[in-house]
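What follows is calculated from the coordinates using simple rules that are stated; it is not laboratory data. Values in this document were obtained by computation on a predicted structure and should not be read as measured data. Cβ atoms are built from the backbone, for glycine too; each structure is taken alone.
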Structure 1
Amino acid sequence: MEDIYRRIPHRPPFLFIDKILEIDGNGAKAELEIKPSLTFLEGHYPGNPIMPGVLLCESVFQTGAVFLADFLTNEPLVSDDVTPVLSRIRDARFKRMVLPGDTVEISVSLIDQVSHFFNLRGEIKNKNKTSLTISFALALVKDGKQK
């Protein structure tokens, strides 16, 4: 977890990646185990729990932030008081349910950069089948304002 904590400010209970699998110049891969003990599953379809789609999206966004932390190392745009913040969601598609006990692989890839906005594409695979695809943008924010 330390490798995640060094890259993004998210912490439990609002951390939705367990492990960084890979980071390269084009993107990143991470993993999340959907633990049956997660308390929000009790109320998200009691008796038939399903991982909430919005939290699957959040896991993609957090993986994107992990990628940007490495991608932007030593860039003049970046300092310790800059945080990547979600600025746009496009074309989210939910294809298969994710259930308690599943372990999903989250991948993100950089599409392009326009000033301090980074357009990315994300995907979640569960048992080698796509559960979610999404396009999104992260903006670098300093002191609560866009840089």
Structure 2
Amino acid sequence: MLIGTYNHNLDAKGRVFMPVKLREGLGEHFIVTKGVGKCLFVFSLEEWERFSEKLKNVPISNVAAQNFLRMFFANACECEPDKQGRILIPQRLREYIAAEKEAVITGVMNRVEIWAKEGWEAYSEQSDSEYEETLAQLAELGI
């Protein structure tokens, strides 16, 4: 299971250190793509295949879903950490999350998310205020 929050700097080439504990769960190669909420999603190859299989069932007539699929897959890239454990985040993905110097990397059960530090802080502040209400809603669903 992928968990935890880590703060790391982006270097001048757009590389960021992927924490060892998260790399262990992701494997030697993994997929990075646009996520939801101005973050990047990072999937192990196994999880990418599992999620992609589910997306194959999206009806071709669902225009909004097809637009999502185009952007999701068109922006995906395979990453392999270098000897220092860094991955290169393509410029278009750095621009999507507005990451310039600092990144926050979080484990979210079956995926990792990469955020610009400012984006993560804004998201966290908003989410903290909704946390208990959402937890109560999940409890009502038996989760």
Structure 3
Amino acid sequence: MQRTSDLLKNRTKQIWTIRPEASVFDALKLMAEKEIGALMVVDKKDKVVGIVTERDYARKIILKGKTSVKTPVKDIMTPVAKMYRVKPETLVEDCMVLMTGKHIRHLPVFDKSKFVGIISIGDVVKATISAKDSLIDHLSDYIGGKY
């Protein structure tokens, strides 16, 4: 069974961050530029203080009539205390259950209090499909007498 640490080992994408004082517009611009859906929000000491996502923008800016140019990220981010997060040893299947149950697309990974990475629903789905494909191949080989 794969764990979140396995997913993080295979990642080649950089983790992008933004400061809480930055404008939501700047966060959106960075997400669009990097083709990602979430940014970790870090303070001046690079400590994670929250996460901001495209969904935060849609629900907390657009629907409330605010402007992304004037609103700081800290006003719409999910603070670290309210973030759903997982540990490196968390099973991928458990991540899938959490993400599906809580309707979230990104899960920060923390080793105790240290931020070590972030996984997306895409990472989890790819890993799950890969594991199922491997199982199917092994079962086919077994049934076909290759063992």
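Work out which structure the value 1.2 belongs to, where distance in nm of label points 7 Å out along Cα→Cβ at positions 67 and 123 was derived from one of 1, 2, 3.
Only structure 1 yields this read-out.
If helix-only ellipticity at 222 nm (-39500 (n - 2.57) for each DSSP H run of 4 or more, over all residues; to 500) comes out at -13500 when worked out from the coordinates, which of 1, 2, 3 was used?
2
Can you say which of 1, 2, 3 returns 15.9, 47 when Rg and Dmax of the Cα atoms in Å is computed?
Only structure 2 yields this read-out.
Out of 1, 2, 3, which has the highest value for distance in nm of label points 7 Å out along Cα→Cβ at positions 59 and 91? Mind showing how you got there, number by number?
Values: 1: 2.2; 2: 4.1; 3: 2.8.
Largest calculated value belongs to 2.
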